[in-house]
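J.: Structures for review follow.
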Structure P
Amino acid sequence: MGVRIGLETIAARTVGRLSRVAGRGGGTTLPGKLLWKVDPGAVDALAARLPAGVALISATNGKTTTTAMAARILGADHRLAWNRAGANLLSGIASALLSADGAELGLFEVDEAALPEAIERTLPRALSLANLFRDQLDRYGELEVVAERWRTAVRTLPERTMLVVNADDPVVADLAVGRERVLLFGLDDARHARPTLQHAADSKYCLRCGAPYEYAAAYVGHLGDYRCPACGHARPPLDVAAREIELLGLAGSRFRLATSAGETEIELALPGLYNVYNAVAASSLGLAMGASVGAIRAGLEGFSAAFGRFERIPAGKRRIVMLLIKNPAGANEVLRTLETGVPPVLVLALNDAIADGRDVSWIWDVDFEPLLPHAGRVVVTGERAAELGLRLVYGGLPHDRLEVVPSLESALDRGLELTEAGTDLVVLPTYTAMLALRGILTERGLVRPYWDGDAP
């Protein structure tokens, strides 16, 4: 078996190198796809070889950033097999295992739908589940479909697995019920709560009796301090919490991380409450894997951004700030962050490839309205630029402040042209639009390829 795996590994790695040499990509999925075809059990064998085991991370929003944060925390003490480029299906995990010579610990973000098989194949030492929001309805179906898959998958976890869950998400927190080895995280600072749930919030109703939850604090979408007034089902006590949170606009954020192992102040270079959630999720996974509070602080404060998620990219006398948007909950939090200082020029890019979701009706659940009165000029682009432009006009953006430029490269150039020297051009793309824009910037020598080990 060992000789067979060795030969398969050599062949698959060769395919990955050829892919990069041929300019066909970073080899982040092709080697894994080949290995999967040749030997479906190879992932099991490769994962079993890791002496420190495997940690898995899944969520609708934030899993790439959370995994990258966890890599900064855990990478100080372990050689990692990590799908850093965000290839989060089984083929991407297989490719990461193949490419990591001498790895001790596997750290993998996992697509929500791929999670059951990833658990079965890797038998993780720790599993972090951060949130469930509506996303790509044409691919996943309604939220409850994914939730039921997760419930079934969690029931198959080995008893030794530490389950790390976001207590602020009613559906996700419920996955920990009945398990002994659990770690519950969340936010604890009602000053940053919204006054009410947003209209597009998910998981509004009690899992036990169906009555509407009441919120002492609603932070991001349906995430918060919830309680059912009818039956008493409520957010469980937090093992790890972010307290005394300060949001500093696009400059970043700071908070006090409270754990049973001690407390520390965290300075984060990423903005927004959603990135505080990502940081607390990464901290909790770090604790589950044995990291000290000091190592967690050092890892988070040395973290800049995962590719496409609040990257700051110098472009001559200007800077491009790229923030991924892909569903109502995530987009609303990005827009909420921008409300503290609306940039004079915005580029919004909407694609409808399979990785984005063919159904783009979600843009009507995004709360653009608070931002639009303050926006100077908005350029919309991508395969569904016309629909996005229509949405903004219905949201109150005057026609004379809107430009529809379907070509991504032309829209980027137009945005840079409109942006004054010394200021930022803020770009909000969906997933495949983000990859395409980064490809353009890579060709121009402004950023390294996202699969490069030295890239953010």
Structure Q
Amino acid sequence: MIGDHNAKPNGGRAGNFFWKEFPNSDTQHDFFVSEPFRMGEEKGPEQHAAGGDVLWGGMTTDGKLIGVSNMLYMWNSFPDNQGDAADIVIGALPGQMGYDFGGKQSGDGTGAVVADGRLYISLANGNKIVGFSSLPAGKGQKPDFAIGSPDINTNTLETNYIISNPRPLTDGNSLIVVSDFDGMMHVWKSLPDESGAHPDITYDFRNGTYRPNSETLHEGKLITASADEIHGWSRIPLNGEMPDIHFKKKIGNAELQSVGGIALDSKYFFIGDGKKIYVWEGIPSNDTNPRYTLSSDYIGRLSSDGNYLVTTTVEMPGGAVIIFRLNDMTNTQQIMLTKKFNLPQSAMVWKNRLFVADTGFNRVLIWNNIEDAIKGKDADIIIGAESLTEVNPEIGKNKLFWPGTMSFDGSYLWVGEFKFSERLLRFSVKP
């Protein structure tokens, strides 16, 4: 069995290939399943390919197949076809009762092994191994013990405030960090000055439908967005205040479907959705139409300083940085910078300076004048490397591992790394 995050039979979504005998040709496989929990249903899992689960697991010496996704599956013998349901299914889908092996617990690195009659399951994103003292036999069972955690339910990443995919925002006085992976937003009332400092306030979005995937902060206004919905605070919520700015599905005649980036500056409020960037002068009311609309085939996270609007894309080889000059909003054309980057996840503009999180090359590039970047000149500053030829991911005070997002207040540059390092780093401006 091979679980694939990007399986072609499922339109590039997750799924699992099964071979009843070891393959001897490139294209051969016996059957494919996108959603293991539907195996055994009358219609069959092949007709339910809207989503998909990757099974992580292993096989026992006596031929049992064990797979873990949102639930724990165990077949007493290798399944014959896509309708051959697991003999034992333990756990729950998200929102259901039962032990959740998936959600934030499983993920890259999850696996299962049987040793001396015990079943051990590594829950990579749960930061622990859970175990059954003997092979489980019923749906309602929970693991008997945990390794690396006080109990089977505690995620020590959460209790130690370790943030996955942190996206920082700062005004120079406070720090806000959003993570759609964790489903949380953390607020430090004053800038932390030591490693591992715990936040003062945490907003937990995991139990609702709103899960911020983009955000912006300007002059105390904090705005976050999730799919077709936008929530914001007129001032930084230093005391756990609820948002007082709300938009859902539309603002004026602008239809919101899948917001991919937002930005706010002293002049404009930008929302990137699909292939359009809607522009308002200031924060709009619910019935205010956009003043301008920009178009681009590639729209990611947005940043603006009032003179330039920048975004990035990873939807082309190497990725690109896209720049709009805002001096003539009725005739703004996109400028695309390519060939310098390796899948940059975000760019930021601050007082005509351009910052690029060059994720795949493990560095942050800074141009003191954005026009120099447009002219094709090399960056003035490289963070995370000594030269443009040094591109390896590394962990260290002067190294970066997949930088993804940034925030700058003129004194400190905060860099959030994407995935596996789980670091948020602060760099000081040299005197």
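All of the numbers you see were taken from the coordinates with simple rules; none came from a lab. Just so we're clear, the structure is a prediction, and the values are computed from it rather than from any experiment.
J.: Can you tell which of P, Q yields 13 when relative contact order in percent (Cα under 8 Å, 6 or more apart) is derived from it? Before the final figure, lay out the partial values.
T.: On the way: P: 13; Q: 7.
Value 13 for relative contact order in percent (Cα under 8 Å, 6 or more apart) corresponds to P out of P, Q.
J.: Out of P, Q, choose the structure whose coordinates give Kirkwood radius over Cα pairs in Å equal to 22.5 when calculated. Spell out each step's value before the answer.
T.: Working: P: 22.5; Q: 23.7.
The structure behind it is P.
J.: For percent of Cα pairs over 22 Å apart, for residues 157-308 alone, which of P, Q scores largest?
T.: Once percent of Cα pairs over 22 Å apart, for residues 157-308 alone is tallied for P, Q, the winner is P.
J.: Sticking with this structure for a sec: Assign the value -10500, calculated as helix-only ellipticity at 222 nm (-39500 (n - 2.57) for each DSSP H run of 4 or more, over all residues; to 500), to the correct structure from P, Q. Working shown, then result.
T.: Values: P: -10500; Q: -500.
Label of the source structure: P.
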